[in-house]
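J.: Please find the structures below.
A short reminder: the numbers here are calculations on the coordinates, not readings from a lab. Just so you know, these numbers come straight off a predicted model, no measurement behind them. Cβ atoms are built from the backbone, for glycine too; each structure is taken alone.
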Structure 1
Amino acid sequence: MPLFSVIIPLYNKEEYILQTVESVLQQTFTDFELLIVNDASTDKSVAVVSQLSDDRIQLIENPKNLGLSATRNHGISKANGDVIALLDADDIWLPTFLETIQNLYLTCPKAAIFGTDYVETYTSHEDLTPQKNIASSLKGTSFLMADFFEASMFQPIFCQSSLAFKKEICTETEVFNSTISFAEDIDFYIKYGSQYRVAYHYEALAKVRFEVPDQMSKTSIATKILPDLDSYEGLAKENKSLKKYLDLYRYIFASLYSLENAIPKRNAMLQHIDYQNLTLKQRLLLKSPRFVLVLLKKLKGFLLRLNIRVTSF
């Protein structure tokens, strides 16, 4: 059996899937199977994949379009490896990604979740590395994370395309909650980051593509189902860092609702927030009228085109 099962959920990514798959096949560590789960694509994505000849590739079909979480779950259910590594169909790995995850797996036996840093890659300007709440002196090193949620307070320390985890933690049929249609990764981080240790390599070994058509991060959230942050409040009573993390995402989701003028959902999101867990800047932004948030969003987009990344963290 291979050490790694690499799972790529595929839905209408014909322009990107070849580069994504090639980044897996070019890994320096080669003991893996590659499960590409087609979620009823309507473009030529499957035709592109079918042209590739490698015994490690398996193309799995969903019976119908099931969504990202259910597609990942389908891939996990078919996986034979000891470690699951996720990669989105429009992202790429640097050649040493799997080798680095293997080193974490061998040197950090107490960990069940493994990840690396990542860069955001844009078509309009240079790649950007989001700020992390980790000492810069640790860059280039591997370590067992002391407090996963505290480290994730600026930006996620890894993304779904720079993440791997032991298959043995997948004790439930649904590793990813298939009812969630926005920020399902956040629910995963809360659910498993609160139970298992995280090993991390502080080097960007994945590139996450932005400005991709139909990318979920650009869609409206008012009609989406978000993680039920309130369901984790009981767990957060014994974990102050988790409580801060929950309140951070209450702030983020509430801000998005405000931009879409979905005020009832915004207010519901803030019902259990502890404002002391937010920065002064974040508290002020939550109290700001919508037109201020719209202007700030436009300014942020303008600065991003100049390769300047501004956040409220």
Structure 2
Amino acid sequence: MSNNIDTAKQLLANTETGPGILADPGIAHLIIHGNQVIGRHELPGIEVKAEEQEQGTRVVVTVKESIYISKPVHMCFGLMRPKGIQRINTTINIGKNSRLFILAHCIFPNAVDVRHIMDATINLGDDAECTYLERHIHNPNGGVKVYPTTVTKLGEKSRMKTEFELLRGRVGLIDMNYETDCGKSSTLEMTTRINATSDDIVIIHEGAHLHERATGVLASKVALRDRAKAEVHNKLVASGAYARGHIDCKEIVKDHAIATAIPIVEVNHPLAHITHEAAIGSVDFRQLETLMSRGLSEDEAVELIIQGLLS
């Protein structure tokens, strides 16, 4: 048991929250190292089941109806070893009228050859609300391949906000696939921020289906340097009256990096409306010139502009 606690503290030491959450009885948490559950704490109204299986770990999070969890639920998936495969199969069910904020960290600080495979299903009941913030922390030298797949279903008048950040350490390879079915009058905000360098590869597929009066925004912000490559595929389908959607993709390229953006909009109802905007290019020269006139070097100015994009 003491070894598990030590490993949990090592993982959490890489996060902005630190290991202090382990001692807070008011914070629900789940910590998985490789495919082993090393920490778990529940609260009234929220049930966290985690079962170690032959091919990975099965996780089921259930929030009952009309439950408000005041503090973020912490989920930590990681591997301190340099090599290994982590497979997580997750189902999150949030009951009607409930509110939940999940802060998830995926941590691979020593990776040489690590694969992280996540298959997730998220279901929100009517008038439920969920914020899911996922932050990745990787080895500065790479060595990580990440394959996240998430299918989300939003009930009537429910609200889902997701943010995916991979800003610390090398990306390595990420191939993500997110799909959301937005029920009547529901709201979806999906934001992805990735900072890629060296020969990193970024592949993003994000899509949402908007039913009557549903609204959805897909926002992707990617910075690419050196020989990094990115493909961003965003798709919104509106099939209900007064559905509203917007795709916003911004990619900054520097050095020999290559970026591709493919926004797809499909409208199947005369009263629905979707817009899209895609911008790919180098660092804005006027911004660069302004910052350098204030005493910053070119590298410092470029870094500040990129951080502004990813903020």
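J.: For distance in nm of label points 7 Å out along Cα→Cβ at positions 51 and 299, find whichever of 1, 2 sits highest and give me its label.
T.: Structure 2 comes out on top.
J.: Which structure, out of 1, 2, was FRET efficiency 1/(1 + (r/R0)^6) of positions 43 and 211 (r between Cβ atoms, R0 = 30 Å, to 0.05) calculated from, if the result is 0.40?
T.: 2
J.: For structures 1, 2, calculate relative contact order in percent (Cα under 8 Å, 6 or more apart) and state which one comes out highest.
T.: 1
J.: Further question: Looking at structures 1, 2, which one was mean count of other Cβ atoms within 10 Å over residues 107-114 calculated from, given that it came out as 17.4? Let's see the in-between values first.
T.: Working: 1: 17.4; 2: 20.6.
Answer for the origin of the read-out: 1.
J.: Sticking with this structure for a sec: As an exercise: helix-only ellipticity at 222 nm (-39500 (n - 2.57) for each DSSP H run of 4 or more, over all residues; to 500), calculated from one structure in 1, 2, equals -10000. Which structure is it?
T.: Only structure 1 yields this read-out.
J.: Which structure, out of 1, 2, was distance in nm of label points 7 Å out along Cα→Cβ at positions 123 and 187 calculated from, if the result is 3.1?
T.: 1
J.: The value 6, 26, 36, 25, 8, 0 for P(r) over Cα pairs in 10 Å bins from 0, in percent was derived from one model only; which of 1, 2 is it? List each step's numbers first, then the result.
T.: Working: 1: 6, 26, 36, 25, 8, 0; 2: 6, 26, 32, 25, 11, 1, 0.
Comparing all candidates, it corresponds to 1.
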